[in-house]
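Enquirer: Structures are listed in the sections that come next.
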Structure 1
Amino acid sequence: MAADRPRLSKTAVVERGLAVADAEGLAAVTIRRLAAELGVTPMALYWHFRSKDELMTGLADAVWAEIDVRVDARDDWPVQLRGLLESLVRVLRRHPCASQLLVGSEKRTGEAALVASETALEVLDRGGFDAEYSAAIVHQALCTGLMLVISEPGFEPGLTEAERVEHQRQARVRLALLPPDRFPMLVAAAGPMTACNDPDFHYQLGVDMFVAGVQALAQRAATSETRPSD
């Protein structure tokens, strides 16, 4: 009978956990739920993860592992930084649960998270930033990626497509009906301000602004021969 028992691996647990989290949210991920779906007892999962916190850390590291940390040594550091941030954004978009999953310093202690941070710090070191500024920029890069996903135009968790479209229409009407003598620019831009038909533009603009800002800091430091804050 023992030979008939399903074999359970840590990878299988993490993959199933991510699938549930992406579909239903992190609250739906429990040891008991995953055990039932994998056809094992809860104690079998505890062999791999001693607590739900450990499981969440495992899910977070799996997400980190999807980020492409390969950088081309022939590229300038801003191009390398852009590549890392764009990969982060792609992964965050792929996993709806990631915006919650990656928040908190304890979720950045796994091997994949450490490799991603190390790579980003190396890139920024080539850009002339010291450890203090590099660390702050790495943190801001993660915050930027998370905020871009959370603020994606049309991002309305829990709404159907029809409800989302109606929500957008109502927002556009509210702006269009503002007093034009007080808010002429908002009235004129009611459409663009509420449009959500081009999320790729939203993400590209966010990445462009972040990288341009970091480059400006580096250029200012190089010109003044001081740290960016001086």
Structure 2
Amino acid sequence: MDVEKLLTQEFARRDAYKGLSDCYKLPEEELINTLEGLERVFGTLGSEARSHIALVRNEIKGREEVDDLKIDYARLFVGPYSLSAPPYGSVYLDGSRQIMGNSTMDVQRKYKKAGFDLVDNFKDAPDHIAVELEFMDVLVCQEIEALDGDRSDVLELIKRQHDFLQVHIGAWVRPFTDLVAENAYTDFYRNLARATQSFINEERVELMSLTTEQVSEANA
């Protein structure tokens, strides 16, 4: 295993998850820097998501564009009356289009097991797209720490990423991002949806490859 090469890749994966998570929070002017970082890390990963981010990065120049995004954000993800693209996993996984279902409880158990705590001022459901993406960022961070240490937990941490992707975010990202792309008024959210779907699809393949590689080395 080329640890240095793997670490470069895992730092980029971590930053990709964190950047995407930030993009699904209420837009602020810091979004400009977030998009620059995302374009860079997607380039490092050779991800198709880079082209979607590149399409909108130069269009978000300041407060006026960010204020337009806030309107679209509210309509897509907040309401008050209906959401064009509900950002909660349980809406898609539990079959009732309601939040805080059984899948949400499973998400909370996985957060607790990994030592991931939501900040006190977070008032939304724990299976919000931004939180699930941030959780993946945390799991990759834990893997990086293990790679830099005795490496005995690396396989388990990669399996946790694979499991969470398969059971949760990867299982509902397509219908969610399809709704975003279909209902967004702004190019930003349309391309963010496409970038998210592309990256998560690539992650399915990447995590399967990483898991297979680690198992092979453990059995060697």
Structure 3
Amino acid sequence: MQPELIETILVDAERRVPLLARHLHRLEQSCKALGYAWGGRTVESDIMIAALSLVTPGAHRLRLLVARDGSRHIQTAVLPPLPAVQEIMLAPEALRSSEPLLRYKTTYRPWYTKTIEWLPAHPHIFDLVYLNERGELCEGSRSNVYLRLDGDWYTPPTDSGCLPGVQRAELLDTGNVTERVLTLADLHAADEIRLSNALRGWFDVTLRET
């Protein structure tokens, strides 16, 4: 069975979709690169109809799945608040930076299977972050990662093996962060660590060693 493309989208409490243009751009690029049919403006319409149809108060998670033939399915759920203290741990496995599908958000993610199965039983850990085969910092299973070093914020380049997240793109384009190859030593030396994803924004985490 062909994997589906995924966009996990924040619908805020006012039924706005803050990063919609970035989600649509990434999805269109993914469709064209991987040979999936692109629905054009109807994709935006589907998302907005689903967002405006939500009746439960508060922010929501909207998950758009796109099949190779362009057919789409949308799932929505209330987005619970994020606890104030978030921790990360280092994943025991390494990612292969040359894996082409690391650059695309799809339902085919076998390299994260163990983490995805492990996380629900460890609610105090938001994510596990991965190194690649060269010992470079990559990403988490559901987040991009950032380190503050000497007063500036850095995030790994996609060549290290990471998804070009939409919140990451926003932070890069606004000059809040810069791409730089990062190592395990950098992770330990960082003055601050943050993660980002489209649902949760850009937020502080602490590294748990054991």
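Enquirer: When helix-only ellipticity at 222 nm (-39500 (n - 2.57) for each DSSP H run of 4 or more, over all residues; to 500) is calculated, the result is -21000; to which of the structures 1, 2, 3 does this value belong?
Expert: Computing helix-only ellipticity at 222 nm (-39500 (n - 2.57) for each DSSP H run of 4 or more, over all residues; to 500) on every structure in 1, 2, 3 gives -21000 only for 1.
Enquirer: Let me ask you something else. If Rg and Dmax of the Cα atoms in Å is computed to be 17.3, 58, which of 1, 2, 3 is the source?
Expert: That value comes from structure 2.
Enquirer: Of structures 1, 2, 3, which gives 17 when relative contact order in percent (Cα under 8 Å, 6 or more apart) is computed from the coordinates?
Expert: 1
Enquirer: Assuming 0.9 is distance in nm of label points 7 Å out along Cα→Cβ at positions 154 and 178 as calculated from a single structure, say which of 1, 2, 3 it is.
Expert: Computed on structure 3.
Enquirer: With mean count of other Cβ atoms within 10 Å over residues 50-57 computed per structure, which member of 1, 2, 3 shows the largest figure?
Expert: Between 1, 2, 3, the highest calculated value is found for 2.
Each value in this text was obtained by applying a stated rule to the coordinates, not by laboratory testing. From a predicted model like this one, the values you see are computed outputs, not experimental measurements. Cβ atoms are built from the backbone, for glycine too; each structure is taken alone.
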